[in-house]
Structure P
Amino acid sequence: MTRLSLAVRALITAVAALLTATAASAPAHAKPEPKAPEDFVALHSVDRTIIQEMRYFTPHNFVGERIDGYRQPLCILTRPAAEALHAAQQKLLRQGYSLKVYDCYRPQRAVDHFVRWAKDLDDQAMKAEFYPNVDKSRLFADGYIAEKSGHSRGSTVDLTLVELPAKPTRPYRPGQPLTPCFAPQDQRFPDNSVDMGTGYDCFDSLSHTLDPRVQGEQRAHRLLLKTTLEDLGYVNLAEEWWHYTFKPEAYPDTYFDFPVSAASLTGRR
């Protein structure tokens, strides 16, 4: 082999090594986050008077930590669902009440977070408040946790009523003593909503909207929420007094995974 060919081979080897090192050190391009379709809106852009207490952005939920996909404490819904809530709010304001939303659109990654948590039977940090009478191993079988949620389709909302003028709600402090979600209102976590008989996300049959054990003022509050929303196209989930879906759904078969953030609503295609 000639000196020239040896030199060429050495040059080729050096160039190849340089290209390999450059490729290895180049930053990986992050996959762009999915965006919401054009007909998804932030609820506050349709009605600024509806109170928002987005529980899954906080650690005050049955998991005990902020849930995946909740980048901001923001209610996002399909426009028809948001406009129906606006109409409901106008009726309720005249009666001295406001709606308060706990959860709206929920990305699939959040549902996946719930599923992982439910399978970890050792993590029962929030049991005393949210599921004191339910064995965690039964959460799937009893229907409290599922691998898909109607919230991910964008037309489902969890909500309650607040008597006006609204009182402030004390922030939840992780590690504080927990009280069962079905305890009397003056004993459970102080929420500024009216008394619905249980707290939000209470895994118990007392949360069934028309449970016969819930009577008096508590039942009247549930029925006021139910009749107001159903008159405007919402349908209640019988097992959860707080859960309503606007019909017909804009996306009845699509489970979205864009994050809960204002950025998901900008630059849409």
Structure Q
Amino acid sequence: MQFKLTLRPIARQTLVPFNYAYRLSAFIYAVLADADAQYATFLHQQGYEYSPTRRFKLFTFSDLIIPNARIDPKAGGLWVTTPHIEWVVSFYVDKAAQHFIMGLFQDQRCVIATPKHRAEFIIERVEAIPLEISSTTVTLRTLSPVVIAEKSERRTGRRGMDQYLHPGDVQYGPLLIDNLLAKWNSVPRAVAADATSDDDFATSAVTYHLLPNRDPRSRLITIKEDSRAQTQVRGYYGFTFELSGPKEILELAVLAGVGKYNAIGNGCIWVQNSPG
């Protein structure tokens, strides 16, 4: 399930802080918790387990789509200059839960607050984005940064920090596919968005191809800003790519996101030429 939210700022002048994604993630958990505390706790604290060290939340969301935003580095954010902004949210859930989850967001008050900023919005409209995958190859575009990383020892032979890869890197596709198949194998088929297949797919069943029509841009993303757990990762956005493989895997990529840190707003994509 992928849907688009239309948000109306409450104040006449609204400043959205640069590092807002973590606050939007907290908002999603809060909305879910109001309706189903057990499900929200499961997602937040556990998620779907592929291995003891790899768990997935299987939801993601886009950057806020703020037309004509005015960047204000001194104020530390983006000024909203239009009556409405948009936001895309995706969940990989059983079809029976789709309308229920969509309804949770209607008329909600979304607050993005930091020690220095406070932006408030009312969600005025929630629209489903039809997901129609009729081919084994789809063209996808990024709606938020995609984070793909490998351990530095794979290249240097020495232990070190994660190395965040450019979408054109030779290892980018294999790591994206490995992550995607791990997500697939973490989910009981009865929970899957389309529970028609019990197949486990080989890595060779999926291929990635970066399209040359747009140059990827990078962004340094701060997670848990102003806390002891603060960290930074680098993601790439503003590009399109082709993904080929079984339709079940392509659906998972769109609904759960690609790459790492999906539940804090990374790896959100949609099918090129989707409605909206």
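Some observations on this one:
- Structure (P, Q) behind the derived value 16.7 of Kirkwood radius over Cα pairs in Å, for residues 85-228 alone: P
- Ranking P, Q by distance in nm of label points 7 Å out along Cα→Cβ at positions 69 and 101, the structure that comes out highest: Q
- Source structure (of P, Q) for distance in nm of label points 7 Å out along Cα→Cβ at positions 61 and 221, computed value 1.3: Q
- Sorting P, Q by mean count of other Cβ atoms within 10 Å over residues 37-44 from high to low puts P first, with the largest value.
- Given 29 for percent of Cα pairs over 33 Å apart, calculated: source structure among P, Q: P
We did not get these values from a lab; they are worked out from the coordinates using the rules stated. On a predicted model such as this, the values are computed, not experimentally measured, just so you know. Cβ atoms are built from the backbone, for glycine too; each structure is taken alone.
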